[in-house]
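Derivation of every value follows stated rules applied to the coordinates shown; laboratory data play no part. Computed from a prediction, not measured in an experiment: that's the story for all the values here. Cβ atoms are built from the backbone, for glycine too; each structure is taken alone.
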Structure 1
Amino acid sequence: MARAIEALGHETELVTIRTAGDRSAATSFSAIGPFGVFVREIEQALLEGRVELAVHSCKDLPSRGAEGLVLAAIPQRLDAADVLLMHRRWFSMGGDPLPIGSGASIGTSSVRRQTWIRHMRSDLRVVPLRGNVPTRIERLRAGDHDAIVLAAAGLERLAREATDGAFFLPDRDAFVTVRLDPREFVPAPAQGALAVQCREDDAARRDLLSHLDHSPTRGCVEAERTLLSRVEGGCEVAFGAYCAEEEGSECRLAALIERDGALLRASATGPDPAALTELIWSDIAPREMV
């Protein structure tokens, strides 16, 4: 994002802020704290004027933004899917949505990913795993897990920045990376997208960031986040939503949620992502809310 802003003729200074989520040693995201634990300190710095722009992983943002701040840019999204990264000996060629051998241990601390795996493959073992992407890959390399689940976009971004790309994308002779179909293994709302915030009253920064906003991505991401706000979910709720442009002018919105111990799935197609949220919600809403 700094390079994109510099390309528009502006100087930038990067300020790194460690959040409560970064500092926590909890083994699961649900144990860290309420939704927003990865953004609160950054938003506070923005409100206090210590920084002028804030860049987040969009899926970390609560569905209701902080008062006084605006989500001024959502750049074009990278791949929203999850990927399964495994030791080659565990790879299975079957048509299963999770092509991995029975009994394998899969590391992830995402409640959503844990839930999807347990419902789709009860024969697999899900093991808590936290840390940044390099740390998780090192745990896989060390043999602590047979496989791990990561966001495809995270791998892609880190590979771009790595001086040794093989560190982030392990040796293909030893490991297999499988993209999980986001229409089946539905990702977190806004996964793969960045979010750039500024103060609501900062007209100059809002105008600058308008040049970095990608309208199709925003439409899809906002549809996913609207569903999230309806679910009133956070890290403790197993919920996924994925909206993408199809051929022509159509968009497809898919959602997956665990309710009463079962997975409830819904999808809808149409030209307006915002309108699709109403169709999806009518299918997945609790009966008392319909």
Structure 2
Amino acid sequence: MSTKAASFAKLRIHWILDWDGTITQHDTLDTLVSVAASTKPAFPTSDRWSQVTKAYLQDYTVTLDNLISGSRLPATVLEEKDLLHQLRAVEKRSLTRVSDSGIFTGLTRAKLDQGARSAFETRQIEMRNGFEGFFQYTQNRISQGDEFTILSVNWSRRFLASCLAASGSPVPLPNILCNELEGLDRDAPSTGRIVSSIIASGDKLRELECLRGKDLSSIDNRTIVYIGDSWTDLEALLAADLGICIRSDPMGSAQQKLADALERLDIVCPRLSHWPKSDDEWRVVWVRDFEEIRAWAETGL
């Protein structure tokens, strides 16, 4: 990781954030499915979604058990990356099942936008505490050379953009790196298939490194701060100049899985507010919410 040669306030930062469970309080895929269901009441969406979910959990459990020899989890980062890479096939098979289920067939941009607004009005989707203030902080720093990107394994970039707009924190589509439901990118009814390239930890790492390359080739030469909450974020958190883990109180299952992996790999992860300012190296830290990140960033180092 890079050395802190200047106070945080003087650095140009590329903020890269996960979506589900990081910006939002909870995973939003169920809400996306609910939006699709509302557009065709006669379609057996609930049954199809239940089947897809059950098949995924069974596939994931069996595959993970087969990959972990003698119930021994990886003890090194290299072994962990290899395990995550092999689990990518599970996610790929799941996306094929979702595409074949027909759940999202016929969904339009207008229905997606309407569904996102409704989800916020009914509080089906809630932003994590402090996100709005943190987002405004990052936007105020754009003129200083900062950048803001969302990097997600969610199935619809348009859905994320609609949710963010509904929350009052709009992010341009080019700044959202995510998969998409086929058809929505050209404002046509979706075919129901998921056009995917970001479905696993290694894909997030690839996109982060691509962004790093663009930053290094520009005059901005930004410091990368990645914020995530789950095992899928592990490689991006480790590759960033500063990785920030979101941890609720108590931690959710995805957050606990990431925390367990860091501990198992002997990666020290102090709370951001307890990170000694005399420490000259960036590292992985944790916070409760975005208010904590904003308050720390505004005070500098």
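Listing for the model above:
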{"quantity": "Of the structures 1, 2, the one that 22.5 was derived from, the read-out being mean count of other Cβ atoms within 10 Å over residues 11-18", "calculated": "2"}
{"quantity": "Which of 1, 2 yields 22 [relative contact order in percent (Cα under 8 Å, 6 or more apart), calculated]", "calculated": "1"}
{"quantity": "Origin of the derived value 48, 44, 19 (Cα extents along the principal axes in Å, for residues 19-138 alone; candidates 1, 2)", "calculated": "2"}
{"quantity": "Origin of the derived value -8500 (helix-only ellipticity at 222 nm (-39500 (n - 2.57) for each DSSP H run of 4 or more, over all residues; to 500); candidates 1, 2)", "calculated": "1"}
{"quantity": "Label whose coordinates, when mean count of other Cβ atoms within 10 Å over residues 99-106 is calculated, return 17.2 (choices 1, 2)", "calculated": "1"}
{"quantity": "Entry that produces 19.4, 62 once Rg and Dmax of the Cα atoms in Å is calculated, selected from 1, 2", "calculated": "2"}
{"quantity": "Identity of the structure behind 0.70 (criterion: FRET efficiency 1/(1 + (r/R0)^6) of positions 83 and 267 (r between Cβ atoms, R0 = 25 Å, to 0.05), calculated), options 1, 2", "calculated": "1"}
